[in-house]
Structures are given as C-alpha cells and as structure tokens.
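Peer 1: Take a look at these structures.
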Structure P
C-alpha cells in the first residue's frame, strides 16, 4: 500500500478571486470557474496566476501552477520598498509608498495580499481608478512592484556583499 507524500511548497498561496463564468454554446450555457491566485515566499518573490476549470479545485490548482511559473523577484529594502511606485493596468491604478519600521501595512484588498506574500511589512498603498475588480487591481500592484529600481546605496551594499563573499572564498 503506497502512500502519497505531499511535498511542502516553499511558497504560500492566497486565492484572491473566485468567479463562476458562463460560456454560451449551441446547446445552452457552459459553466466554469475562474480562480485568481497569488503565491509568494515572503522574501521578495511573488507571482500571480489566473485559470479556469470545471470545478473550483481544478481552477485553483491550475491558477496556482500558473502563478508559480510567473514569479518575479522584487527588490526590498528591509521590510519595505526602496521608493514610491505607481502603476496602471486596465482601469486600475495603484500607488505604493514605503514606510518607516513598525508602521505596518496600510493597504486593502488584492494589493494587501500581494504585498504580504511578497514580504513587505511596512508600506502604504492606495488603489486609485474606477474599478473594484480584484484581478486588474492585483495586476496593477504587480506592475508597480516590478517597476522598483535599486538605489545607488543599495547597489553599493550589494557589491560590498559580493566582494566580502569573494574574500571569504580566497581565504579558504
């Protein structure tokens, strides 16, 4: 008797949106489910996946797989982001600002879930635009996080860390 052992994933996941969608065909209407899932490791990696399935579990699994394929690495500065970013996707527009240590995460809806799974713990976010759609808001938040550039100070510390690792290798 074989037992199926489930391997624990390195990513945490959150279902942002679950909708029943209908396709009209010759014989009537075909129902299916659309799932929007965000995955992240809380260390700067986050991905978003959207997929449809005949039942909820199938849609969520497919969306989770797509999200893992679409993972992007976000530059973090401690528990926050290095600078203010703004992005637009369709009708949704998102503004994300860095915050001081201990400020907390002041954001709502889909943006909050993306920031949490990305590992950002201190930031302020505002959803602008005329949409309440979670999918477009999440895409706008992801586009905003992708647009983060590393600052010259961060580049300097990154090069210092690389040179320290090289020195350690030489000493060994």
Structure Q
C-alpha cells in the first residue's frame, strides 16, 4: 500500500507578534512630534485593532505606522482589514481594523474546486477554517502549493503539517 502525503492550508498569524507590533506603534505615536498633545490611541482586542484620533490625517498616520510595524514583525499585511472611519465622542474619529484569521467556507470551497480541477489526483477536504490537501505523490502536493502561492487572495495562506 502506497503512503499518502498531506498538508494543511491555513490562514493565521502569531498573536504575540501582533501584540508587539501594536505596542511598538503605541510607543512611536507617543514620541512623535506631530502627535504631541493630541488624542491618539491604539487598542488591540481579540479580533480587531481600534484606532482613535482627532482627524482623518492622524488616523492615516497611525495606520501607516501600524502597517510598517506589522510588516517588520513578519506578519502579512493582508491580515489587516481596515473598516470605514466613523465619528467618535468629543469630535474624534475612530477606525476599526479587523484581523483576518482562518479561511472562510466560501473561499475554502473555491480553493478546493480549483485544486480538484487543476490537479485531479489530489484530494482537498475542508476541515473547519482550514483545508487538508492529500495525495500519494509529493510532487503533486508541491505543485498545489506553488499554484496556491501564485493566486492573489484576500487572506494570507500558510502551509502546515506537511507529512
């Protein structure tokens, strides 16, 4: 009996690295001259980052600093999903930046269908918010990884549990 090889396709990030990036952003904002005496807050919650400032321009600056810190920490920028800006109390402006984690069911179905059409000897199974790809040939799995890396998706993909 031939051995079957597999790997998992996931979309995740290191939460501790995100905590570090938000802390670095907070420290940089506190020391920057253009934020002296101005309301500028950044708060990390479980699945989102909350930005609060006095103007749209300052909110854009905070988001730019956050993106640079996240990128330096090795987290893909596709994880950040900035939402629409909205007015907050005391004339401030608030923006929620959602953190993308996991592969949606719709995207998993699309990826599974694409894998099956392009590589008929490979099996793709949806398991919650990840995708298990299995085949008897290692070369077929490597071709699938190459194909998935070339696709331009809204979420970053990682390949884990390669067996």
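Peer 1: Given a value of -10500 for helix-only ellipticity at 222 nm (-39500 (n - 2.57) for each DSSP H run of 4 or more, over all residues; to 500), calculated from one of P, Q, which structure does it belong to? Please list the in-between numbers first.
Peer 2: Working: P: -10500; Q: -12500.
Going label by label, the one that fits is P.
Peer 1: Where does the value 19 come from, among P, Q, when relative contact order in percent (Cα under 8 Å, 6 or more apart) is the thing being computed? Provide the component values of the computation, followed by the final result.
Peer 2: Working: P: 19; Q: 34.
Only structure P yields this read-out.
Peer 1: Let me ask another. Where is distance in nm of label points 7 Å out along Cα→Cβ at positions 26 and 122 largest, in which of P, Q? Walk me through the numbers on the way to the answer.
Peer 2: Details: P: 6.4; Q: 4.2.
Comparing P, Q by distance in nm of label points 7 Å out along Cα→Cβ at positions 26 and 122, the maximum is at P.
Peer 1: Suppose you compute Cα extents along the principal axes in Å for every structure in P, Q: which one lands on 72, 55, 27?
Peer 2: Values: P: 72, 55, 27; Q: 70, 25, 24.
Among P, Q, the structure yielding 72, 55, 27 for Cα extents along the principal axes in Å is P.
Peer 1: For structures P, Q, calculate mean count of other Cβ atoms within 10 Å over residues 82-89 and state which one comes out highest.
Peer 2: P
Peer 1: Now, a different point. Consider the structures P, Q: one of them gives 3.7 for mean projected area of the Cα convex hull in nm², for residues 42-97 alone as calculated from the coordinates. Say which. Walk me through the intermediate numbers first.
Peer 2: Values: P: 5.1; Q: 3.7.
The structure behind it is Q.
None of the figures in this text is laboratory data; all of them are computed from the coordinates on show. The shown structure was predicted, so the numbers you read here are calculated from the model rather than taken from an experiment. Cβ atoms are built from the backbone, for glycine too; each structure is taken alone.
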